[in-house]
Structure P
Amino acid sequence: MKVVKVIEVIAASEKSFDDAVQVALNQASKSVKNIKSIYVSEMKAKVTDNKVTSYGINAKISFELND
C-alpha cells in the first residue's frame, strides 16, 4: 500500500504563474523525492505602477513515501 504525504509551499516569479509553479517544484524537489502532483490553491499578483511585477502561488505538493 502506498502512502502519500502533502506539503504546502509558497513560491513567486517575476515571469508568470506557470513559472512560479515550476519554481515551487524545483525547490521542493531538492529535498523531496517521488513528487506526484501539485495543487495550486491560491494565485496572487503584485502590481506596481499598473503593471504586474510578481506572480505568487500557494500550492500543495503530493509525494509518495518510500516503503
Structure Q
Amino acid sequence: MVVKVLTANRLIDGQAVWLGADGSWQETIDGALVARHAEAVEALEDAGKIAAKANLVVDVNVIDVEEREE
C-alpha cells in the first residue's frame, strides 16, 4: 500500500529527517507519521510549512512510500 510521509532536511546540520507522530523530527523513516488519507496529507503539509517558517527544516516534501508487512 502506498502512503505518504513528510521528509525534510534539518537546518542546523542538513540531516535528512521525517516528521514523527509526536511532532518531532526523526532521523529514521521508521518513526515517521504515516498519512493514509487526504486530510492527513494536508496536515503533514501544514506541519512542514510551520517547521520551515520556524527555520527548523528546509526542503520539506510529502513523499510516497510503500508500506509493507514483514
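Just so you know, all these numbers are worked out from the coordinates, no wet-lab data involved. Because the structure is a prediction, the values reported are computed rather than measured. Cβ atoms are built from the backbone, for glycine too; each structure is taken alone.
Starting from the value -7500: which structure in P, Q was helix-only ellipticity at 222 nm (-39500 (n - 2.57) for each DSSP H run of 4 or more, over all residues; to 500) calculated from? Mind dumping the intermediate values first?
On the way: P: -5500; Q: -7500.
Comparing all candidates, it corresponds to Q.
Quick check on the output: 47 is relative contact order in percent (Cα under 8 Å, 6 or more apart), derived from one of P, Q. Which one produced it?
Values: P: 47; Q: 44.
It traces back to P.
If you work out distance in nm of label points 7 Å out along Cα→Cβ at positions 9 and 41 for P, Q, which one comes out largest? Don't jump to the answer; show the numbers that get you there.
Working: P: 1.5; Q: 2.5.
Comparing P, Q by distance in nm of label points 7 Å out along Cα→Cβ at positions 9 and 41, the maximum is at Q.
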Comparing FRET efficiency 1/(1 + (r/R0)^6) of positions 1 and 49 (r between Cβ atoms, R0 = 25 Å, to 0.05) across P, Q, which structure shows the greatest value?
Q
P(r) over Cα pairs in 10 Å bins from 0, in percent computed as 23, 56, 19, 2: which structure among P, Q?
Q
